[in-house]
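Please go over the structures that come below.
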Structure 1
Amino acid sequence: MRTPTGALSLRLGAPPAAAAVRGGHAVAYWLFACCGMIFVMVVLGGITRLTESGLSITDWQPVIGIVPPLSHAEWLAEFDRYKLIPQYRVLNAGMSLADFQYIFMWEYVHRLWGRLIGVAYFVPLVWLIARRHVPRRLVLPLCGIFLLGAAQGSLGWYMVKSGLVHRIEVSQYRLVAHLALALAIYAATLWVALGLRWPRADGQAARYWRRLGEGLIALVALTICAGGFTAGLHAGLIDNTFPLMERHFVPAAYTRLQPFVRNWFENIVAVQFDHRLLAETTLTAVVALWIAGARAALPRPARLAQHALLAAVLLQFSLGVSTLLLVVPIPLAVCHQAGAVILLSAAILFRHTVREPRPRQLDLAGTAAI
C-alpha cells in the first residue's frame, strides 16, 4: 500500500507539502521585499552621486556610524574633517554648515539604508532556515548573497577612499564595480524569488529563447556599466545633442587617448558615445525580440514579459535621451538610474518565463523544487 506524501512527510518530521509550498512563498515574498530595498538603495546611490554627497563622510564606522552628529559641536567636528579633503578645497570652499549638512544627510541615509538591508536580509534568513522554510539546496546560495552584501559594504568604502586624498571625486572604476555588485546581488535575489514563487514554466519554449534571454541580460548589464562610467566621469554634461555627437556619428575625439583601450574608460567623449551606442543596441535588440516573439509559439507569461520588456526599454531610452538633452537635471537623472534597474528586472523576468519546465518534486525538506 502506498503511503500518502503528506503522511510520509509528517512521519519523517517534515511539514506537509502544502505547508512547505506556503513556506516557499513566504521566502519568495521576503526576497521580493529585499529586491525592493536594493532598488531604493540604487536610487539613493544615484542621488548621492548627483548631489556630490558621497565624500561628505570621511570615515567608515559600520556600528557606531549608525548615529549621526547630534550636537552643534559634533557637526562642526564632522565638517572640519570634510574640509581636509581635496573635494572641499576645490569644489566647496567656503560652503556653509547648512550646505554641508545637506550633502552629509544624503550620504548618511545611503549608508544607513545599506545597513537596514543587511538586517532585513540576515534576520529573516536565520529565522526561515530555522523554521525549515528554505529548501536545503538554497541555503548556501542565500548565505552567499548575504556575504556578497557584506562585500558590497566594504567595496563602497573602498570606492569612497579613492576620493579622499588625491581626487575630488571617487574613481570611476570603483564606482562601476560598486554598481555592478549591487546589480548582481539584486539579480541573484530576484531570480531565486521568481523560482520560489513560480517554480515551473507554464509551457515549453525553444532553447534558443533562453540563450536570447541570457544575451539580453548581458547586454543590459553592459549598458548599465557603461552608464556608470558616464556618470563617474560626468560625461553626460558634454555634447548634449542627439543622435549625433560633434555633428558626427563617431566623434573625432573618440581615439585621443593611448593606448586605445583607455578611451573606453577614461575619455569622456568615448565613454558617452559607448553608452549611447549600447543603449541604441539594447533598444534594437528588445524591439527585434518583441517582433520575433509575436510570431512564435511562446507561453503566455513569456509574451506578457516581452510586453513589459518593450515598455521598460522604451521608457528607459526616452529617459536617457531626455537626461542628455536637458544636461542631466537631477530628478530626471535619478529616474534614468531607476529605469535601468527596471529594465534589468524585465530582462530577468523574460528569461525566467522561458526556462525549461521541470516536474514538481519535493526535496528533503518537503519544499517544491524550482
Structure 2
Amino acid sequence: MTAKPLTICYFPGRESSYVRTRVLKRGLKEAGAIVYDCSYDKKSVFRYIVGFFRFLKYKHKCDIILVGFLGQFLIPFVRLFTRKKIIFEAFLSTYQTLAFDRKSIKPEGIQASIVRYMEKLSCQLSDMVLLDTHEHINYFIKEYSLDKRKFHRSFLGCDDTIMKQTATPKEDAFLIHFHGEYQALHGTKYIIEAAQLLPDIKFQMVGGGRELEERKKQAHDLGLKNITFIPPVAFFEIPQYMSKANICLGLFGETEKTQLVIPFKVYETLALGKPIITANTPSIKELVTHKENIYLCDCANPKSLAEAITDLKNDPLLREKIAKNGRKIYEEQCSPKIIGEDIIQLANKLLEEKH
C-alpha cells in the first residue's frame, strides 16, 4: 500500500521569485510532497497579507506548516491560528543582518530590541527551526538561550535550472568573477586589494549595495585598470557572467556572520561546475574540503586571496578537479530534491511525536 504523500502549507516571508522560495517549493514537490503555496509574486508588503489569507485557506488541508524566510513576524500569527506543527525556515538572523551587515539599525537601539524579541519568540513558538549550518545553529542557541534539539541544519541549495554553463572562458585572458551585495559580509574591499596584487588578471564584479561607491573609489584611488564594475543584473543572467570566468569568488569579510553562513554564490558555483575560492571558516568546512572541491584562503586577507588565485591559475588540473568534485557534492547534498527529502523526513518525524 502506497503511503499518503505529506501535505505542507508553505508560507514564506519572501516573494515567490526569491531563490530560497523557489528551491523549497521545487524540492518538496520533487521529493513527493503536496505543497499548498502561500507565496506572492511581488516584493511588496501585500505579500504578507495575501500570504496570510492563503494560509487561512490552506491550513486545514495540510499535515504541517512551513513558514519560510523572513517569517519572524509571521510565526506569532500563524501559531495563533493553528495548533499544527510548525517548521520555521529562519535562514539567517534578521537582527544580525540589519544591525551589523546592513547597519540599518543600531545594535542596542529600540528597533534592535524588537527584532531580537521577535526572532527569539518565533523560534520558541515553532516546533523546529531550520538554519544552513551547525555554526549558525550554535549562534542562535547562544544568542537567544534556545534548546539545541529545536534546530535542524538544512543546506540552502540554489536554482540549478538556471545555474548552467552558457559559455567557456577565453584562452587569452584569465578572469575572476564576483557577484553579490557590496557589504561587510562579502569583504569586497579585500577582493579589490587582491586585484591590486594581480595586475595581469582581470576581475569582474557584478552587483550593487551600500558600499559600491566606496569600492569604486578604492579601485580608482589605487589606479586599478583590471576591475570591471557591472551593475546588478537579473538572476537568470548571472550564469552568463560566471561561465566566462576561470574562477568564481565567495565570501571574504571579517564579520561574525561570515563565520556562520554558506552563501548562495557558493552553491551556485558548485552547481555550475566552476572552481571557487572562499574564506576558510568553520561553516564552509561543514560542506566542502580545501583543494578537493573548493579552494580556501584566509578571511579578510588580500594577500592570501591573491596567492589562492595564483595557485589555481598555475594549476589547471587542480581547477578542473575542484570544479568536477564541487558539482558532485552539490548533486549529493545540495540539490532541491535532496533538501526537500530531508525536510519531509524531518516533518514526518515531528508528526510522529505525541502532541
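Side notes on the structure shown:
- Taking Rg/Rh (Cα atoms, Kirkwood Rh) as the measure, the highest value among 1, 2 is held by 1.
- Which of 1, 2 leads on distance in nm of label points 7 Å out along Cα→Cβ at positions 53 and 293, largest value: 2
- Ranked by FRET efficiency 1/(1 + (r/R0)^6) of positions 85 and 229 (r between Cβ atoms, R0 = 25 Å, to 0.05), structures 1, 2 are topped by 1, which has the highest value.
- For 18 (relative contact order in percent (Cα under 8 Å, 6 or more apart), calculated) the corresponding structure among 1, 2: 2
- Test item: semi-axes √(5λ) of the Cα gyration tensor in Å, for residues 117-284 alone calculated as 37, 24, 11, pick one of 1, 2: 1
- Of the structures 1, 2, the one that 19.4 was derived from, the read-out being mean count of other Cβ atoms within 10 Å over residues 181-188: 1
- Of the structures 1, 2, the one that -23500 was derived from, the read-out being helix-only ellipticity at 222 nm (-39500 (n - 2.57) for each DSSP H run of 4 or more, over all residues; to 500): 1
- Comparison of 1, 2 by FRET efficiency 1/(1 + (r/R0)^6) of positions 205 and 341 (r between Cβ atoms, R0 = 35 Å, to 0.05) - largest value held by: 1
Just so you know, all these numbers are worked out from the coordinates, no wet-lab data involved. Every value quoted in this text rests on a predicted model; they were computed, and no experiment measured them. Cβ atoms are built from the backbone, for glycine too; each structure is taken alone.
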